[in-house]
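Read the figures in this text as sums done on the coordinates, not as results from a lab. Computed from a predicted structure; not experimentally measured. Cβ atoms are built from the backbone, for glycine too; each structure is taken alone.
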Structure I
Amino acid sequence: MCGIVAATTKREISEVLLEGLRRLEYRGYDSAGMALIDNEQRLAIHKSTGKVSELEKAQAIEAIVGCTGIAHTRWATHGVPSTVNAHPHVAGERVAVVHNGIIENHGELRQGLVESGAEIVSQTDTEVIVHLIHQHLSSGASLFSAVQQTIDVLEGAFALAVIDVESPDTLIVAREGSPLVLGVGIGETFAGSDRLALQQVTDTFIYLEDGDIAELRPGLIHIFDRDGDSVERPKTRLNRGDEADLLGDYDHYMLKEMFEQPARLEDTVAYPALSDALFGDQAAEVFPAVSAVQIIACGTSYHAGLVARHWIESIAGLPCQVEVASEYRYRQSVTLANTLIVSISQSGETADTLAALKNCDRANVLARLAICNVDHSAIVRESELVFLTRAGAEIGVASTKAFTTQLAALLILTERLATHHRPDQFDAAPVAAALKDMPSAVARVLSHSDKIAALTPQFVTKHHALFLGRGIYHPIAMEGALKLKEISYIHAEAYPAGELKHGPLALVDSDMPVVAVAPNDELLEKLRSNLEEVKARGGQLFVFADEAAGFKPGPGIEVIPMPHCSELVGPVVYTVALQLLSYHVAVGKGTDVDKPRNLAKSVTVE
């Protein structure tokens with residue numbers, strides 16, 4: 001979602017801010033802007049709709065320069081994409097603010113400000129923040145105090161960065177429910193909504209906690225918690241360079257990240273032996289006491305949870321529920337005693353998942369486990385147990401390697417739970433073999449990329465598609481449908497194949513491709529019968545089938561042979577094939593594969 005970059009230094013930082021915004025483009029946005037305190041102690045501002053490149057053009061025509069500044073990419077919530085609604089927002093030609101999140105009581109605050117004479121020109125919730133700060137400044141408050149008094153009346157989620165021309169070397173930042181990280185340089189300090197934005201200037205970071213407010217100056221960071229007490233937050237040193245975040249010879253980040261999957265899976269499962277300690281020091285006590293598992297997640301991560309439910313119930317013998325976090329957090333749910341809450345998030349900052357995690361029934365929750373790709377993220381810090389997926393930075397909005405490494409992590413979790421709860425029945429060898437085989441199995445699928453690309457002409461002119469799967473492959477079909485609609489803008493839905501005759505069959509005709517996932521498992525014959533129902537009604541089938549499943553191409557049916565693999569590896573293998581299909585169709589349609597319209601990488605607002 002929205003991205004923040006801010007800096008206070010003793011050098012000119014306009015290019016630092018622009019580069020930070022470029023690195024945040026993957027998050028999704030529709031406008032951008034930056035404000036600096038110039039050499040004459042005035043606010044200098046550029047704002048534009050569209051891409052960061054529009055800011056670059058404005059900077060090339062009339063450069064704004066300064067040593068303290070803030071920048072922002074906006075993903076519209078309140079108000080249409082426009083230069084008026086773009087951040088930074090300014091009050092009194094003195095103070096400027098950038099904001100991620102949503103202020104829920106902005107209507108009430110706006111009314112009070114208007115009645116007091118403030119001139120609010122945008123439709124955004126953010127503009128009330130800058131006017132409140134300006135009012136406090138006009139009453140004699142310091143910049144820090146003005147921000148502190150303002151956030152005391154805000155309801156909702158926010159990450160803020162604030163500058164004031166009368167404090168030209170000072171940057172105030174605050175966090176409540178939306179991510180914010182500080183960057184520590186030599187005689188300079190930075191802030192960003194994402195570490196990636198700051199890796200150009202530092203390898204040392206401080207992750208703010210909810211309720212924190214910090215005063216930054218060149219070479220100085222002073223952090224206070226929500227009670228107003230001065231606190232020290234640990235510094236984290238990045239151990240690797242950011243070369244892995246570069247596009248290299250690939251046409252798109254999504255393509256690069258799909259082809260990284262064998263290596264990232266190998267990193268995720270590369271342990272000499274599976275042990276409870278992989279999940280944290282408390283896991284050895286927690287796992288034997290688990291009576292039920294509740295998985296909460298959103299989007300792609302939710303589909304990973306649905307796959308895990310099959311594994312946890314069939315292998316570990318524990319009841320497992322999976323729910324979309326945005327529904328779970330508001331539903332009157334019943335939590336069984338000794339439940340293990342498992343939250344799944346690529347970014348670790350997904351607002352709905354974090355809120356659900358914080359508001360679960362702690363009386364019956366034994367522990368909370370985060371499966372996440374980002375260390376030190378909010379969901380990781382909120383959880384007692386953690387498994388990091390080692391997917392590396394994922395820039396493409398449509399998740400690929402984050403999803404498959406989540407599946408690997410969930411299979412490891414299943415193995416641990418089964419070891420404790422079915423010690424006499426569970427054979428760990430097939431799980432160990434599956435984890436070892438995953439990287440090479442995915443590599444085999446990726447080698448068929450050109451064959452899958454050949455299907456593109458049969459999809460690019462279509463407006464709808466249906467994805468089918470049975471059993472554990474229904475969530476894989478759901479993930480395939482999500483990928484296609486995300487990046488190609490073709491409406492796609494997934495159904496359990498057995499549900500066709502209960503409604504979806506009415507949609508089948510020659511103009512709607514039907515994609516089926518057909519492993520050679522115990523449900524194969526059932527699936528084959530379901531696909532005959534599609535053929536009989538003139539539907540065009542695209543069957544991703546195990547090479548031993550016996551499907552033959554012919555009129556109305558295209559067969560994409562898949563390498564034979566174990567039933568535990570299958571969900572990962574078929575996922576990658578559907579990723580390739582969606583990618584090639586999107587390229588064929590000419591859409592923006594890495595930054596699809598209206599979407600954001602890290603959904604940090606409700």
Structure II
Amino acid sequence: MRRLERFPNLVAMFAARVATLGDAPFLWAKHEGAWRSTSWAQAGAQVSAMAKALRAIGLMPGDRVMLVSENRPEWCIADLAIMAAGCVTVPTYITNTERDHAHILENSGARAVIVSTPKLARTLMPAVMRSSACGIVIGIEPLRIGQSGAAHVHDWQGLIDAHPGEMAACAAAAGFAREDLACIIYTSGTGGAPRGVCQHHGAILHNVAGASAVIAEDFGWGDEVFLSFLPASHAYEHTGGQFLPIGLGAQIYYSEGLEKLASNIEEVRPTIMVVVPRLFEVLRARVLKAIGKQGRVPQYLLRRALAIGAAAEAHGGMRLRDRPLDLILSRTLRPQVGAKFGGRLKAMVAGGAPLNPEVGLFFHSLGITLLQGYGQTESAPIISCNRPKAGIRMDSVGPPIADTEVRIADDGEILVRGELVMHGYWRNPEETARVLQDGWLHTGDIGHLDAQGRVVITDRKKDLIVNDKGDNVAPQRIEGMLTLEPEILQAMVAGDSRPHLVGLIVPDPEWARAWGAAEGLDPATLHEEPKFQRALMAAVDRVNAHLSTTEKVRRILIADAPFTIENEQLTPSMKIRRHVIRTAYVDRLDALYRGK
């Protein structure tokens with residue numbers, strides 16, 4: 001069985017793959033309707049050239065370089081080049097505002113920034129001009145900046161052409177160790193200014209080794225193909241969608257975006273994808289809609305597949321009486337669903353937010369292996385992952401990956417120790433001291449270890465709702481159940497120090513349009529229609545039927561607009577920002593308790 005070698009740093013791991021794989025394809029992107037590849041050797045030449053260029057324009061070891069780009073081959077090449085030059089990558093989201101960029105530039109003290117397009121530069125450049133440290137801007141595409149202020153603007157391709165390099169020599173010169181800082185990833189969090197998590201080379205390499213062991217031992221390590229969809233600036237994609245494929249010697253295809261993701265999956269035929277749970281909820285709705293149009297037989301097979309899957313989950317294995325029909329499903333319905341995912345998918349790994357067990361069971365029942373993982377940016381980020389050989393439980397996030405210690409504190413908080421744990425928050429000793437105690441990372445998550453050593457998460461410690469009777473309520477589970485209803489796109493529940501819970505509901509737009517058309521009502525005024533609110537409350541009551549008294553949502557408010565990254569009500573990893581949403585709706589949520 002193949003095992004990942006132990007490397008001194010991330011650049012050395014990449015150089016080893018370049019030496020072995022040479023002209024084999026590595027990075028893929030679509031240009032003018034066709035997929036085009038960059039080979040390992042070509043990527044290595046570009047990384048070494050850009051590393052030389054960064055040093056030539058004055059960057060020194062330890063300098064921070066901000067990276068602002070959509071997912072594309074140059075993102076990976078820039079990241080590796082920054083590290084190869086001895087510098088530290090500071091990835092940022094392309095959805096960041098000028099204020100966000102200004103905060104990260106100032107807090108990190110970045111001396112340079114690499115930006116991909118003129119469009120992204122328009123938001124970035126005002127922050128650069130006000131920065132006290134950043135004097136270098138490199139445009140992957142020509143930036144056409146009218147005035148750059150004190151910053152020197154360079155062209156990506158021009159720098160590469162002017163500083164040809166060789167990857168083996170570049171890696172040999174990269175003498176830093178596993179404990180040295182590789183990147184500072186700013187966590188969006190659910191409140192306050194983003195904090196810079198200091199990830200060292202060893203933390204990411206620890207994650208890569210642990211994740212590759214899961215693939216090797218549970219699926220067999222072959223010619224892997226990844227489809228990159230999540231933002232590369234997110235710790236989960238940075239490690240799981242970039243450095244894990246490098247460790248495996250895999251190919252990376254860069255998706256064209258959410259609207260083309262389904263077609264990209266069919267074209268690329270990935271073997272592994274790392275995704276967030278929200279994507280599964282979208283895909284689940286699409287599968288249900290597609291099967292619903294195919295007639296009674298497919299609908300019957302779907303119901304039977306879900307029933308067999310639920311029974312297998314409840315009994316710890318498939319019942320003997322279910323095996324004949326399961327065999328039929330494996331030759332009829334499941335291959336059809338599998339073809340929509342490319343036909344050779346080993347696993348889709350969900351992380352970044354809690355996965356509703358019902359969604360996981362849905363895909364598992366249809367033959368799609370869905371592994372829920374768990375982690376945090378502060379742990380590089382992977383802590384645990386479900387493994388087929390250990391027995392997948394949809395209510396767990398699996399056992400810890402190799403060489404990772406997990407224990408549960410007296411108050412139920414999950415604590416983690418190992419090389420994966422960050423060295424601290426950048427320039428934030430107070431928060432570092434609060435989160436890192438005696439070598440243990442205090443995750444802020446509540447959970448337990450089951451009898452098989454799998455991690456089970458019940459909620460975020462700080463997100464627990466405590467009602468006026470002192471009962472603790474976990475909001476994320478209820479919200480996850482609500483969003484499984486076809487009428488509900490998004491939901492947030494509230495009720496701290498209150499007698500019961502209330503809900504803020506974002507209706508599903510497709511359902512709302514269809515409902516409005518059937519009722520002969522103007523879609524623009526549906527929010528004002530009592531009948532529309534009653535229809536949504538009926539969906540909430542279906543969920544209430546499965547909840548305890550303290551968990552039931554008694555009244556609802558329809559949101560003015562969906563929760564999005566742009567209105568700052570979602571984090572880039574698709575978690576709701578409770579404090580932002582509560583602030584926006586506080587008066588109307590309070591009015592629900594006054595009967596108004």
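I, II: which one has helix-only ellipticity at 222 nm (-39500 (n - 2.57) for each DSSP H run of 4 or more, over all residues; to 500), as calculated, at -9500? Considering all the candidates, the number was obtained from I. From which structure (I, II) was Cα extents along the principal axes in Å calculated, if the value obtained is 78, 55, 44? The read-out was computed on structure I. Which structure, out of I, II, was distance in nm of label points 7 Å out along Cα→Cβ at positions 144 and 408 calculated from, if the result is 4.6? So the calculation was done on I.
Using mean count of other Cβ atoms within 10 Å over residues 48-55 for the comparison, can you identify which of I, II gives the largest number? Write out the running numbers ahead of the final one.
Working: I: 18.5; II: 24.5.
With respect to mean count of other Cβ atoms within 10 Å over residues 48-55, the highest-scoring structure among I, II is II.
With distance in nm of label points 7 Å out along Cα→Cβ at positions 168 and 184 derived from the coordinates and found to be 3.6, which of I, II does the value describe? Kindly include the intermediate steps, with their values, before the conclusion.
Numbers: I: 2.9; II: 3.6.
Answer for the origin of the read-out: II.
Where does the value 3.1 come from, among I, II, when distance in nm of label points 7 Å out along Cα→Cβ at positions 112 and 272 is the thing being computed?
Numbers: I: 6.1; II: 3.1.
Clearly, the read-out refers to II.
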